[in-house]
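Just so it is clear, none of the values below were taken in a lab; they were calculated from the coordinates. As the structure is a computational prediction, the values presented were derived from the model and not from experiment. Cβ atoms are built from the backbone, for glycine too; each structure is taken alone.
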Structure P
Amino acid sequence: MYPELMLIPMREELTKAGVLEARSAAEVDEALAKPGTTMLVVNSICGCAAGKMRPGVRLALQHSTKPDQVITVFAGQDRDATERARSYFQGHPPTSPAIAILRDGQLIYLLQRSAIETSTAPAIAQELARAFDTYCAKSVA
């Protein structure tokens, strides 16, 4: 584990964009128990999180369609929260960083490290905007 002081800017890069931190397993469960869509970001200290994932998430959150809520856990730091978050990604190996969209607590979309590290921040934002339009758009009756 890294000293918390080192992580503050990495955490704030998402929280200043309106992403809520889940630092315990209970906070993850509480967030994912809420109805609707949740984007769950597995943050990381790695370079692809810094140069690609976090900037891509911030850009994507400027899109007109967004998930009902956005939460984050920090891999390697908030271990219980990260383990619980990954438990919702059944059938997928744990990676960090990663970005998931869940509806009513069920995984419907997952962007893992392999796709993140081969993309750019704008490409990640574009892919997330596409996913928001597909999975998070509200139906008009």
Structure Q
Amino acid sequence: MTELSKKRPEFRNIHAFRDLTTYRLPAAGWVSILHRISGAMMFLLMPFIIWMFDTSLSSEISFGVFTSAFTAGIGFVPGWFIKLVVLALIWAYLHHFIAGVRHLYMDATHNVTKAFGRSSAVTTLVLSLGLTVVLGAKLFGLY
């Protein structure tokens, strides 16, 4: 067969186990999926967020409980696991916020080109991950 006669594969019905492993999702698709995941994560961890907020503001004693949760843990949950959950919440908030600003900017300016979508998606991923690393370093006491 020559190169001209080779046809590109058509994906009419995508087989979940065979085709999804080889499908390359563009950066904007990853941002969209991660935007949904981060929103769901923040929603599901809302009781933990409310507990942290309430415990940190109620009194000096409860603030001591709040700060000791990051070192000693809470009950059977170790402190390092609580820090990982808070780090996941930091990423979820940052990614959801930055991706939301990206969507608002695209809606306001009607700038919906393929090139801008790719560059803004890559910027969203880099900013959210970079800021998460910086805040995670602070959370784990690296500075």
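Assorted remarks:
- Entry that produces 1.00 once FRET efficiency 1/(1 + (r/R0)^6) of positions 18 and 66 (r between Cβ atoms, R0 = 25 Å, to 0.05) is calculated, selected from P, Q: P
- Which entry (P, Q) yields the derived value 27 for relative contact order in percent (Cα under 8 Å, 6 or more apart): Q
- Value 1.3, calculated as distance in nm of label points 7 Å out along Cα→Cβ at positions 58 and 82, assigned to which of P, Q: Q
- Highest-scoring entry among P, Q, by distance in nm of label points 7 Å out along Cα→Cβ at positions 26 and 50, is Q.
- Identity of the structure behind -11500 (criterion: helix-only ellipticity at 222 nm (-39500 (n - 2.57) for each DSSP H run of 4 or more, over all residues; to 500), calculated), options P, Q: P
- Value 41, 19, 14, calculated as semi-axes √(5λ) of the Cα gyration tensor in Å, assigned to which of P, Q: Q
- Once mean count of other Cβ atoms within 10 Å over residues 90-97 is computed for every structure in P, Q, the highest value turns out to be that of Q.
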